[in-house]
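We did not get these values from a lab; they are worked out from the coordinates using the rules stated. Source: prediction; values computed, not measured. Cβ atoms are built from the backbone, for glycine too; each structure is taken alone.
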Structure P
Amino acid sequence: MNEDIRWMDESACRSLSQEEKDRYIYPLEPHTKATREFVAELCGGCPVQEQCLQYAIRNRIGAEQQSRTIIFGGLDYRGRVAWMRKQATERRKGAKVAN
């Protein structure tokens, strides 16, 4: 089954030049403070940030060592793992409160 990715046409990073994408979205090196700030601003205002983040999580983007710095939904792989852990903790806390 092919996943519908038409939402990508609405992404804020779509308008970046290839040079900017290589520098900020697909960097080979770990992100600098300036890169993180640029990505936070770009992705923070993106209308499809949530779809982008969920796409990366569903497809395990970054699970391979060579792609861990790729940005999806404003986060690199480590950021997505931390986000997932936080979500799981919040769900567990919510389940305890409900009981």
Structure Q
Amino acid sequence: MVKPPIIMSPPANVSVLAVTTSILPANLSRRYAILVNDSVNNIYLAFGAPAVMNQGELLGANGGIYEMVEDINLTTQAINGINGVGASNVTVQEGV
């Protein structure tokens, strides 16, 4: 069975703070997502849980990328982030 094409959301920016910050809410329809760290600070990601400094997936400073692809590493859970400085920009796009 052929899957329908993925429909992408418009790109968005999220300011990740020094406390757990929602980057993407849970979405059972999610089939793809990409997060890019557009700041000079490292950001740590957590899936379905609050983000904690120095734990979880590292989204490296200055262009670190985390890409989620259906049938490979996709989660439909909420995605949260945190950094030790505050106000660090992440660009995000989601496909359904």
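Just checking, which of P, Q has the largest value of relative contact order in percent (Cα under 8 Å, 6 or more apart)? Walk me through the intermediate numbers first.
Details: P: 25; Q: 47.
Going through P, Q one by one, relative contact order in percent (Cα under 8 Å, 6 or more apart) peaks for structure Q.
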Hey, Rg and Dmax of the Cα atoms in Å derived from one of P, Q reads 14.9, 52; which structure? P
With distance in nm of label points 7 Å out along Cα→Cβ at positions 43 and 59 computed for every candidate in P, Q, 1.5 is reproduced by structure P
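Computing distance in nm of label points 7 Å out along Cα→Cβ at positions 19 and 51 for each of P, Q, which one ends up highest? Mind showing how you got there, number by number?
On the way: P: 3.0; Q: 1.4.
Ranking P, Q on distance in nm of label points 7 Å out along Cα→Cβ at positions 19 and 51, first place is P.
Which structure, out of P, Q, was helix-only ellipticity at 222 nm (-39500 (n - 2.57) for each DSSP H run of 4 or more, over all residues; to 500) derived from, given a value of -14500?
Values: P: -14500; Q: 0.
Going label by label, the one that fits is P.
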